[in-house]
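Derivation of every value follows stated rules applied to the coordinates shown; laboratory data play no part. Model, not experiment: these values are computed from the prediction. Cβ atoms are built from the backbone, for glycine too; each structure is taken alone.
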Structure P
Amino acid sequence: MVISRQQLEDYQRDGFLVLRDFVDEASCLRLKSRAEALVRDFDPSGIISIFSTREQNRLTDEYFLGSSDKIRFLFEEHAFLPDGALKQSKERSINKIGHALHDLDPVFNEFSRTAAIKGLITKLNIAQPLLLQSMYIFKQPNIGGEVNCHQDSAFLYTDPTEIAGLWFAIEDATLEN
């Protein structure tokens with residue numbers, strides 16, 4: 001993988017870098033299939049943990065706060081009826097799976113530690129990289145919540161405070177999806 005001097009300068013100036021086709025289609029399909037399997041095997045009985053960037057204080061609960069070393073399933077804001085039942089299938093109600101997929105799931109572990117990702121981290125001059133959290137975010141039709149500006153540093157305490165996040169689009173965003 002080649003990152004130009006201009007791309008590095010853009011990253012330093014803008015704080016982000018878009019790398020098209022960084023992850024091959026087969027890897028994306030493996031991750032998508034694994035996420036679907038995890039949700040299929042998840043029993044939501046008695047768990048109503050909602051993720052929102054709009055009302056983190058109100059919607060944050062122990063299930064969410066205790067997710068740093070576990071694989072947890074967090075629902076969309078509008079996933080539930082007033083009686084606590086899901087409005088639609090759990091597969092269409094989950095906002096994200098997090099936050100230790102990279103350590104606890106073999107498919108996500110393998111993906112998170114690829115030579116390509118290590119090479120990218122090196123080329124971006126990220127000193128002392130630490131794989132701290134991982135998640136799979138769904139964009140659900142009809143009930144999917146908007147992700148507003150927010151600071152992950154409210155939940156991720158690091159010293160030094162510099163954090164870089166890597167986001168991978170598993171599917172292309174289109175008008176249809």
Structure Q
Amino acid sequence: MSSIRAIRETFRDPIHTGKGGRPRLRPWRHVFIAQVVKRYERWRVVATERRIVEGTPARVETLRHRSQGGGMINTADIERLNATFRERLAPLARRCRALARYTLTLHEGMFVVGTVYNFCTPHASLSQAQQTTPAMAAGITDHCWTLHELLSFHVPLSRWSPPTQRGRPSYALKRLIERWCGDHG
């Protein structure tokens with residue numbers, strides 16, 4: 001049950017009221033949670049119960065069918081993804097010498113591993129005819145990317161906007177605004 005609580009506490013957005021202090025958090029509206037509970041006897045699974053914790057059965061079934069195809073609610077996909085992250089990102093392993101000293105390092109590492117997983121790693125379960133990545137299956141790309149292609153892909157920077165502040169802007173800030181936003185905007 002702690003994982004359900006963690007999901008509910010993680011997938012929330014702040015409600016900004018304009019007042020001071022920490023904003024109240026509202027759970028996301030369209031989060032559906034299905035759970036697989038296994039009962040063990042002598043280190044063997046003897047029973048499996050599948051239950052819907054959040055959402056209507058019809059909606060959960062529609063989403064499950066869209067994402068998994070046939071079959072039933074299972075944890076194999078997320079367990080495989082978690083194992084991939086633990087394998088490829090040392091600080092996530094249970095016991096390792098590499099520590100995540102900074103949260104940002106772990107955060108950025110998760111993005112790199114996830115991107116490689118989706119764009120560069122073919123998955124046998126997606127297609128028997130050709131090597132297919134999750135990004136290809138989702139229609140985001142038409143080919144399996146190489147690591148060099150991924151890491152050299154140019155991502156344009158977002159448009160710079162000056163910081164908001166009270167009072168009159170300094171001359172230095174005015175020069176920055178003119179330099180970065182003057183002729184381009």
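Some values worked out for this structure:
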item: Ranking P, Q by mean count of other Cβ atoms within 10 Å over residues 84-91, the structure that comes out highest; result: Q
item: Per percent of Cα pairs over 25 Å apart, the highest-valued of structures P, Q; result: Q
item: For 8 (relative contact order in percent (Cα under 8 Å, 6 or more apart), calculated) the corresponding structure among P, Q; result: Q
item: With distance in nm of label points 7 Å out along Cα→Cβ at positions 100 and 164 derived as 2.6, matching label from P, Q; result: P
item: Which of P, Q yields -8500 [helix-only ellipticity at 222 nm (-39500 (n - 2.57) for each DSSP H run of 4 or more, over all residues; to 500), calculated]; result: P
item: Highest-scoring label, criterion being distance in nm of label points 7 Å out along Cα→Cβ at positions 20 and 92, among P, Q; result: Q
